[in-house]
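Pasting the structures here.
No lab work stands behind these numbers, since they all come straight from the coordinates. The shown structure was predicted, so the numbers you read here are calculated from the model rather than taken from an experiment. Cβ atoms are built from the backbone, for glycine too; each structure is taken alone.
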Structure I
Amino acid sequence: MSWLLYFWGLIYDIMIHLIAPSVLSADFANLQRDIEMINRSDADWFHVDVMDGAFVPNISFGFPVIKAIKKHATKPLDVHLMVENPDRYLQQFKEAGADVLTVHFEACTHLHRTVEAIKALGMKAGVAINPHTGVNLLADIVADLDLVLVMSVNPGFGGQKFIENTYHKVALLKDIIRAKKSSALIEVDGGVDLLNYTKLIEAGANVLVAGNTVFSSANPSQTIKELKKF
């Protein structure tokens with residue numbers, strides 16, 4: 001994991017932004033093709049959404065698909081758990097190939113314990129918050145986090161309309177991270193496109209998840225290249 005630690009510090013220190021295409025929006029009938037496209041592109045991470053049909057009203061893929069992605073991916077797997085009681089599965093996600101593992105604030109009764117367990121397994125630890133959850137609730141734990149994922153749509157489905165209040169939340173979160181002397185990166189997921197991505201970076205976002213914007217475009221690699229510009 002030493003290469004990932006170095007890369008993480010580089011992101012934070014020079015304030016470059018990362019693009020993490022969401023595999024949920026890929027063509028599942030041609031998944032290897034889309035994985036190889038991401039490998040060749042300017043993208044930085046693979047964003048993998050895991051949904052259980054209970055925490056969110058949708059079901060995505062599980063461990064076999066994540067293992068298959070890991071087999072072909074040449075970039076880190078950023079795994080976002082939208083599941084109830086995620087503690088049951090931490091070891092399995094590590095074994096499946098997750099480099100960054102993010103759990104939801106709303107799904108964890110003992111959040112600090114969960115974060116520490118993720119780190120003990122050798123993964124970067126992230127916490128996601130739903131649109132209705134205030135960033136101030138992370139003040140007591142943000143110094144222990146590697147990443148905070150701000151949901152800019154209601155979790156569960158791709159292709160939703162971006163929630164405009166996200167800019168304000170990101171800016172407030174950036175202030176909290178600085179005040180707590182945290183090195184946590186800010187990731188934004190949901191409705192990110194070529195019209196709003198620069199404003200998100202200006203607000204303080206470090207990592208942008210783009211699903212529908214990338215995979216519905218005529219040239220996904222070019223769209224990723226555009227999203228990397230700032």
Structure II
Amino acid sequence: MEQGYFITGTDTNVGKTWASVALMRYFQAQGKSVIGLKPVASGCYAKDSKLFNDDALLLQANASIKLDYDLVNPYAFEPPVSPHIAGKELPVDLMVIKSIFEQVKEQAQVVIVEGAGGWYSPLNDVQDNSDLAKELNLPVIMVVAIKLGCINHAKLTYDAIQKCGLSCAGWIGVYIDNSQLSPEMMVESIKKRLDTPLLGELPYLEVPDFKKLAECLSIRRI
């Protein structure tokens with residue numbers, strides 16, 4: 001692994017998976033091999049007596065190296081609720097995730113790890129996404145849904161990342177609502193308030209075009 005990033009969001013459903021796949025496509029366009037992991041996912045569905053998650057399947061499908069699904073998404077929960085609730089019978093173990101990460105990280109030049117929900121979203125009864133990011137020791141890329149309240153959410157999340165002692169490699173703005181008023185001004189307001197670069201703005205799309213989204217990004221190595 002030459003580069004690795006932990007992808008977090010300012011909330012759930014802010015576009016983390018689309019941003020993660022866009023990042024994967026961006027690095028692949030630079031000639032790099034890339035894998036994506038979504039260690040924890042809720043809202044999964046059963047197929048052939050096994051649980052799958054659509055976001056994890058997207059990461060698996062867009063990787064340069066086709067990892068087994070259990071490596072991409074070791075903790076798959078059927079109920080669409082927080083993992084610390086959905087995983088009562090099989091709690092998330094960060095050491096299991098770290099072991100998988102260590103196992104697969106040398107198989108590609110770039111590794112993208114997508115968190116579950118926001119920075120402090122709980123993964124088990126005592127640990128959250130911030131603890132997972134610290135265990136993996138990866139720079140963080142923050143995904144911000146450009147909507148009312150996003151300036152506050154972005155600043156709070158950025159400050160929390162800093163407080164954890166991790167590097168924030170930058171942030172990605174995602175236009176999730178094409179009826180939002182003055183979204184460009186929101187982006188400019190966030191840029192002024194964060195001491196980390198804007199890595200790209202992903203336009204509103206009904207159906208994802210990951211090649212197009214990847215072209216909206218510009219990543220510097222951290």
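Ranked on mean count of other Cβ atoms within 10 Å over residues 32-39, which label among I, II comes first with the largest value?
Largest one: structure II.
Which structure, out of I, II, was relative contact order in percent (Cα under 8 Å, 6 or more apart) derived from, given a value of 26?
II
State the single structure among I, II that was used to calculate distance in nm of label points 7 Å out along Cα→Cβ at positions 64 and 120, giving 3.7. All intermediate terms of the calculation are to be shown ahead of the outcome.
Numbers: I: 3.1; II: 3.7.
Source structure for this number: II.
Comparing mean count of other Cβ atoms within 10 Å over residues 80-87 across structures I, II, which is largest?
Looking at the calculated values, the largest one is I.
I, II: which one has distance in nm of label points 7 Å out along Cα→Cβ at positions 56 and 136, as calculated, at 2.7?
Going through each structure in turn, the value belongs to I.
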